[in-house]
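Colleague: So, here come the structures, one by one.
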Structure P
Amino acid sequence: MRRSSLLAVVALVGSALAGGASTEAADFAIDPVHSMVVFKVNHLGVSNVYGRFNDISGGFSFDPASPTSASFDVTVKAESFDTHAEKRDQHVKGPDFLDAKQFPVIHLKSKSVKKTGEKSYQVMADLELRGVTKPVTVDVEQIGTGTDPRGTSRAGFEAKFVINRMDYGVSFMPDGLGKEVTLIVSIEGTQK
């Protein structure tokens with residue numbers, strides 16, 4: 001199991017397990033093979049560039065009887081930044097952007113959860129990026145729950161939110177790249 005720490009979306013959870021709804025909180029570890037953080041940023045006002053982070057870990061806890069007691073903790077390794085363009089990826093990992101050597105992780109940790117619909121939540125969280133921590137509001141959707149072929153209970157969530165990169169000291173190319181970065185955190189967890 002991976003240790004809980006961040007990006008996680010932004011981490012988000014649901015644990016109404018197959019075969020019936022649980023009446024207790026369940027703890028899940030993020031499955032890194034079935035989880036991803038995707039981003040979008042505007043380039044020169046002409047197009048949007050998409051990419052992802054390939055190394056995500058953390059966990060979440062959820063009680064369907066008390067969804068506001070949920071907690072999410074997601075960690076993303078900055079070095080796992082990937083746009084399928086090696087030269088650009090190395091530049092973004094460097095000091096002009098993520099400075100992955102000095103700030104190796106991006107961390108998202110929930111502070112409170114509000115139920116907004118049957119399978120939707122608004123999560124207030126802290127996002128740490130480049131050593132700067134700021135509060136963010138994250139819209140989360142519970143995708144589903146189930147049991148895999150090995151009998152392990154799984155739950156999945158997807159979060160979407162927008163940050164201003166300037167707030168985190170990512171100010172390189174202020175006229176060439178959009179200030180707003182859209183993040184989608186899609187996580188699948190296995191019950192501990």
Structure Q
Amino acid sequence: MDSRIIPILDHKHHDRPSVFTPDGLLREARRQKAVLSGTVPEICLLDPDGDLFRELRASGARLNPHWACYHTELFELETAAETIGVIGCAVGASFAVLVAEELFASGCRLLVSVTSAGQIVPAGPPPYFVLIDRALRDEGTSYHYLPAEPYAHIPKDMLAVGDSLLVASQRVVRGGVWTTDAPFRETDEAIAFAQ
């Protein structure tokens with residue numbers, strides 16, 4: 001199909017720099033909110049379901065004083081080895097990407113997203129973790145970052161990092177996901193295709 005007749009794919013220039021930057025947004029947020037410059041932990045976690053985030057907030061965890069995002073709070077989880085920044089309820093691909101871009105501009109070097117999901121092709125009885133190696137792209141995935149392709153694939157070097165983070169006592173499988181922003185509009189045919 002000619003991509004010029006699909007408006008969402010038209011006028012995407014993946015090799016061109018953006019006019020707007022996370023640094024610019026954060027600079028203005030710091031100014032407007034009177035947030036001092038500084039960094040966030042190098043390892044951060046998106047907690048879309050918000051369970052860990054709410055637990056940290058309720059237990060009096062430290063709120064990072066340098067996180068200047070307009071829409072979220074970043075609590076610090078202290079472990080024996082690292083301090084991990086945790087942001088809760090960054091739900092939806094476009095919002096999660098905005099938060100991720102701001103995290104990287106603020107000093108994060110590794111971002112992990114942990115959430116629950118339904119399964120349409122079981123990998124055995126739950127619970128288990130899925131280390132995502134590819135995502136079937138649907139409307140929940142931006143076409144601004146990558147050219148239109150059926151799948152977005154994790155870079156091999158990042159997949160190796162993911163493998164190294166896995167805890168041996170937990171069941172982990174590699175697999176694909178289906179990104180969708182309309183779970184209540186998926187038809188039998190769409191689900192069969194994604195399977």
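Colleague: Comparing structures P, Q by distance in nm of label points 7 Å out along Cα→Cβ at positions 36 and 180, which one has the largest value?
Modeller: Structure Q gives the largest value of distance in nm of label points 7 Å out along Cα→Cβ at positions 36 and 180 among P, Q.
Colleague: Given that volume of the Cα convex hull per residue in Å³, for residues 60-155 alone, derived from a single structure, equals 136, which label among P, Q identifies that structure?
Modeller: P
Colleague: With mean count of other Cβ atoms within 10 Å over residues 76-83 coming out at 19.5, pick the structure among P, Q it was computed from.
Modeller: Numbers: P: 19.5; Q: 12.1.
Attributed to the structure labelled P.
Colleague: Which structure, out of P, Q, was helix-only ellipticity at 222 nm (-39500 (n - 2.57) for each DSSP H run of 4 or more, over all residues; to 500) calculated from, if the result is -7500? Working shown, then result.
Modeller: Numbers: P: -1000; Q: -7500.
The structure behind it is Q.
Colleague: Compare Kirkwood radius over Cα pairs in Å across structures P, Q and report the one with the greatest value.
Modeller: If we compare Kirkwood radius over Cα pairs in Å over P, Q, the biggest value is for Q.
We did not get these values from a lab; they are worked out from the coordinates using the rules stated. The structure presented is a predicted model; accordingly, all values stated were derived computationally and were not measured. Cβ atoms are built from the backbone, for glycine too; each structure is taken alone.
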